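K.L.:
Scrolling down, you'll hit the structures one after another.
No lab work stands behind these numbers, since they all come straight from the coordinates. This one's a predicted model, so the numbers in the text were calculated from it and none came from an experiment. Cβ atoms are built from the backbone, for glycine too; each structure is taken alone.
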Structure P
Amino acid sequence: MGRSHTIPPCSLVLAVLLAAVSGCKSAADEACLGQFTSAQAVVMKVEPEDLASVSASVAAVEAAQDTCRTAGRAGEVEELAKARAQLAAHRDRLVRRNELREKQREIAPEELARLVVNGDPNCPKGQGYLHSRSGKRIVCSGPQPVDMTRAQAEEYFRGRGYRRQPESNEGELRFEYGAELVVLRYDGEGAPRCVILYPPPDRSWQEMTARLTGIAPARLKPNQPIVRAGRAVPFTLEESPQKVVAQIGSCG
């Protein structure tokens, strides 16, 4: 996969970034300029085929965007959004490609037969995929993210390109993917008692909550319990122009 076909040339993204730094004068503008300089350095060194490198470039652009938004520089924020969209789209393509490669790996006939009959426990129930080498349809039989143990959550989120935040500790796991943040709070060895979701600005809370719970987006209602396996699970939603926060489970 050639660079020109997988990610916009660095010069194109940098042109967007450089266009936004002209005229920085105030203290807030200087902070904006500093973030731009940092973002430029990261973008210049991006490895188009490395998911971690591309994700880091998205995070750097988002950090500059947040700083310039605080400075009230609407023009720069808009231009940064364009750069972020280019980089984030390529990041998402890499994630999907990596997942597909993992799914299409060479599987022993015995393992393939087991997966066809019993399902794949390494992906959430309700999903599925076609094993291209054999043409066999394999359904997923694993737990939803809101039901995962710490070890399962670590494997699931890391495998999809999320970064575990250093603030994570024994009772709480924090995973970020660009502007998205998922917090899982544990009291023991089982499923988390509370899951907190901060959706990215370009995705609806319904879509992102559905990914965590396996519940269809149309069935999710603000501040109404989520019914899973015949059990009502508390669900609260905080919406404002600044942020959206969804809480699932006992988060009080």
Structure Q
Amino acid sequence: MENDIYAEVKDRKGEIVCVGNYHASFKKSTLKLFKEAYPDSFDEYDLEFIREFLEEWKEDSLDQGCLLAIIEGEVVGACLFEKVAGPQDQWETSYIFTRKSFRGRGIGRILIGVQEEYLKNKARISFAINPGILPEEVISYPFWRTIGYELWAVLPGYFRDDLSGIFLVKRNPYYRIGRGIPKDSGWCLEMVDSMTGRMISKREYQKILRSLELVPKEKWGFDLIGKENIVVCNSQKIN
């Protein structure tokens, strides 16, 4: 994995965590890691999705990613993320898991920090979805809020069991906005609310445009985990 390492980061115990790209030689250990989350966090459907994701993995994929956190040769954490189809560059973290015996050491934070560096020039926004009802010990909502993700929306009936989905989002401060925006998308006197037909003033329009704020740069990527913790960073591989 040496050629695929993006960063080496010290965790809270001072141990070096190597974070790099997944490849087929880690399939067995990565699946074993995710299986530890069954049935508390993941069900059979989740595990099947993860298995198919890894089986169909292409190292040159432009719209999918899988990062592994490795300590002394052992896979202790992993996250899967992919670009969501649509008109904007939106990327979803579909699954993230850290081995229970390694919890509390900031490994999840390290994974997301490296992931955000990877997406610095690719993602307009990064988001994750938390089920609306979960056992207390597996709720991930506080984790995402701690690393700068904000409540975006709650969608009733989102999951297979009709539970709501809590969407948490972070808007990339490094992403160049305005790409592909049509000239007629600005405010005009005829501007109305699409659902109610109510007239929208120019001030209201500007407020709507700023409703999803950029996060401060120190809350994105490596600044999320502190540059002093970065031992090695292969920046060419990330951007």
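K.L.:
With relative contact order in percent (Cα under 8 Å, 6 or more apart) coming out at 11, pick the structure among P, Q it was computed from.
P.N.:
Comparing all candidates, it corresponds to P.
K.L.:
Work out mean count of other Cβ atoms within 10 Å over residues 57-64 for each of structures P, Q, then name the structure with the largest result.
P.N.:
P
K.L.:
Taking distance in nm of label points 7 Å out along Cα→Cβ at positions 41 and 81 for each of P, Q, which is largest?
P.N.:
Going through P, Q one by one, distance in nm of label points 7 Å out along Cα→Cβ at positions 41 and 81 is largest in P.
K.L.:
Then there is this: Which of P, Q yields -6000 for helix-only ellipticity at 222 nm (-39500 (n - 2.57) for each DSSP H run of 4 or more, over all residues; to 500), as computed?
P.N.:
Q
K.L.:
Ranked on distance in nm of label points 7 Å out along Cα→Cβ at positions 33 and 65, which label among P, Q comes first with the largest value?
P.N.:
P
K.L.:
Comparing mean projected area of the Cα convex hull in nm² across structures P, Q, which is largest?
P.N.:
The structure with the largest value is P.
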